[in-house]
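**Q** Dropping the structures in below, format is structure tokens.
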Structure I
Amino acid sequence: MPQFSYKAKSGPDQIKSGVIQAENPEAVARKLRQDGLFALSIVEVNPAQVKAAGGSRINSAQLSAFTRQLSNLVRSGFPLATALSTLSQQNAHPGLKRLIVDLHESIQKGSTFSQALSAYPGHFSTFYINMVQIGESSGKLDETLERLADFREKDDELRASVRSALTYPAFLLVTGILTLFVLMSFFIPRLVSMFTDMGQALPLPTQIIIQLSVFMNRFWWLIVLVIAALVMLVRAQYKLERSRLIIDRVLTGLPGIGAVIQRMEISRFAYALGVLLKNGVSMLEALKVVALGVDNRYLRGKIVAFPEQISKGKSLSNCFQSDTIFPAVLINMAAVGEESGNLTDMLFRIAASFETEVNRTLKTVVSLIEPILILCIGGAVVVLVAAILLPIFQADFFAQ
């Protein structure tokens, strides 16, 4: 879906800017009007701008390090342009260096930092850009950058723990599938001539395995192409909002994996909302910003409705309570935070609690997945071996 950079008036002397994903400029204008903004300009972001010049990919950890370094320099009293210039000279990564240089040039030409960042939605999320804009308008850019650095580092740590936990099961699955594919495609077909020379009727399991292996031996390239095409199709569909919503809804409903996805997203949402509220942003505006940072489209659809419910007088805990997808512990903790007047601190506790639960759930799920995968792969190998050895045992039996 295209991305559009916009500038809009939110008051007599207030101008907001950011990036919105939409089908066309008219859809962006409608969205802005719904948020009480008057569009001044709407420009489609050039996809070439999403990638930093230099050809080298910039990963999340590098952007987190950039945010932390920039935060340290600005807090030390460096002007923003000087801080960016310093970082561009010190950075050895060609892609990130080019990106920082581009941001510095935009600042030198009179753009605000948030406007400069909005030209690179592939690197900086809407949440990131809006946080910077809030920091600029409040005169607390140094504090905002520090909290952004904390958020990104925490987010990277959470994602890394998920990837680390799932790496070994994924390795087992891929290795097992490749092993079975090689056995069926290249080794078993070599035994067909031996069974032919025996001149005896083959058991049904052996016939099935042989026919399947002969097909795979002749058309293994077709199988590889079909799998590659399916992977490409799924990836293409995942980029479409409608398909992404369906896929995310299915994933969220899966036992084990769904709980991990749900709690990981809630942890990130709670922490981001806490950061904005601590920065002095109103609950209504904070929810509008944070909702766009929720990656799971099914959960995002639920949270996007919160600002309207809040504007009608509902509390955050009431919003959570209106849908069964949100755990009871989340509702209770939010309610306690609201009653005690410490909702911001409670949101940070919710984020920490759910992050711990994600790690615990991952360990449990992985501890179950590993033996199941080993049993399935081992069982398939045993079936193959038994199907191949069965005619030999029969021949020995009849020979006696």
Structure II
Amino acid sequence: MFNKAYIPFRGYFSSPYAKWQGSLAELHSLKLAASTVGRFIKEREIDPAIFDFLYLGFTIHQYQGFYGGPWVSAMMGAGHIPGVNVAQACATSTSCLMSAASGVETGIYETAAVVVGDRTSNGPHIVWPNPSGPGGQVLSENWMMDNFNSDPNVGKFSPMISTAENVAKAAGITKEEVDELAAHRWSQYEDALADDRAFQRGYFFPIVEQISKKKTITLEADEGVTPSKLEVLQGLRPVMEGGVHSFGAQTHPADGNGFLIVTTEEKARELAADPGVTVKICSYGFARVDRGFMPKAPLPAAKDALSKAGISLDDVKVIKTHNPFTVNDLYFAKELGIDAKSFNNYGSPLIFGHPQGPTAGRCVMELIEELAGKGGGYGLFTGCAAGDTGAAMVIKVDAA
């Protein structure tokens, strides 16, 4: 539970997300994140001297990423501060926010920068030494694809989608339910596109990266998002035999980055786009469930975060989830006795994509924006992470 950690209202941004092998596929994700943050703080007239520490969240390793935290802090114009690398798959952003809030809460520092960025496109191909192998043959892995398709704690043939199907089977969730909710999630995302993307413009910051004298890459809106229409979903076959999830009922890998400031209440008001709006980090929850049942984890994580915040689900005005598979939300809603269509307004990773490290951060930003638009209140974010784990966070927005 936290009492002293705040996020300045709109002292954050998410870049739009690029599709797999799309506009950002060849850009170094750490360099890109640093340059985007540098542009943001310059445009908002935020002095980098205010930062005391940096948390860098990324999960898909990049060239020279060994130096990640201090390197990114220097590239973004805050070379006076140390930084640490954080990786917890889909929960990376919440781990960064929890760590930053803990530092503020305990007085280790006043203001922390959270930078999150990943490029799932063109992930590294790694060779590991294996002296005891036949003839010293090496071990190799495709960092992203191989790990998406096999959890070493579960077994060799354990792709992440199998965890979704395990939960669907155990909970009696049907393909009809999955398709209907996936289509509804698309309609919610369409609401974020209304009025020239008015909702997204509250927290989006474009990518503008000059890569040569003649070429600049600009990304101002999500790229490669596929409409999820019910009639189309109904015609798609499940990916796994006997399963309920088609390719249209699960998220897609993406590239992107984001940034959040975590600081004291006084400093947050000073840095806020509107000092009348305060954003408090109330609590962080976590959980681990049975092996091979990852989509169950957001539920106990959410209960943990709510308990630590001293509130119940009835006190929560907005819920956002990281939902790589539609069953995540269906299971969560069924167990809590709520309507799965009642949360994830304005979109979710199921629709806009999943670049790993930044994903939960974008969800938290959307949570804040929706709460501010509703006049404030409590919000709950929860989501799963690789390895049958989950993480959750309660945020409170006061809007004067």
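Just so you know, all these numbers are worked out from the coordinates, no wet-lab data involved. Since the model is a prediction, treat every value here as computed from it, not as a measurement. Cβ atoms are built from the backbone, for glycine too; each structure is taken alone.
**Q** Figure out for me which of the structures I, II the number 27.7, 101 belongs to, where Rg and Dmax of the Cα atoms in Å was derived from the coordinates.
**A** I
**Q** Another question, then. Kindly point out which one of I, II the value -1.15, -1.14 was derived from, the read-out being log10 I(q)/I(0) by the Debye sum over Cα atoms at q = 0.17, 0.19 Å⁻¹, for residues 201-312 alone.
**A** The read-out comes from structure II.
**Q** Right, next: Quick one: mean count of other Cβ atoms within 10 Å over residues 233-240 came out at 15.2 when computed from one of I, II, so which one is it?
**A** Traced to structure II.
**Q** Right, another one. Of structures I, II, which gives 27 when relative contact order in percent (Cα under 8 Å, 6 or more apart) is computed from the coordinates?
**A** II
**Q** Another question, if that's okay. For which of the structures I, II does the calculation of percent of Cα pairs over 26 Å apart, for residues 241-384 alone return 26?
**A** II
**Q** One of I, II was used to compute helix-only ellipticity at 222 nm (-39500 (n - 2.57) for each DSSP H run of 4 or more, over all residues; to 500), and the result was -10000. Which label is that?
**A** Computed on structure II.
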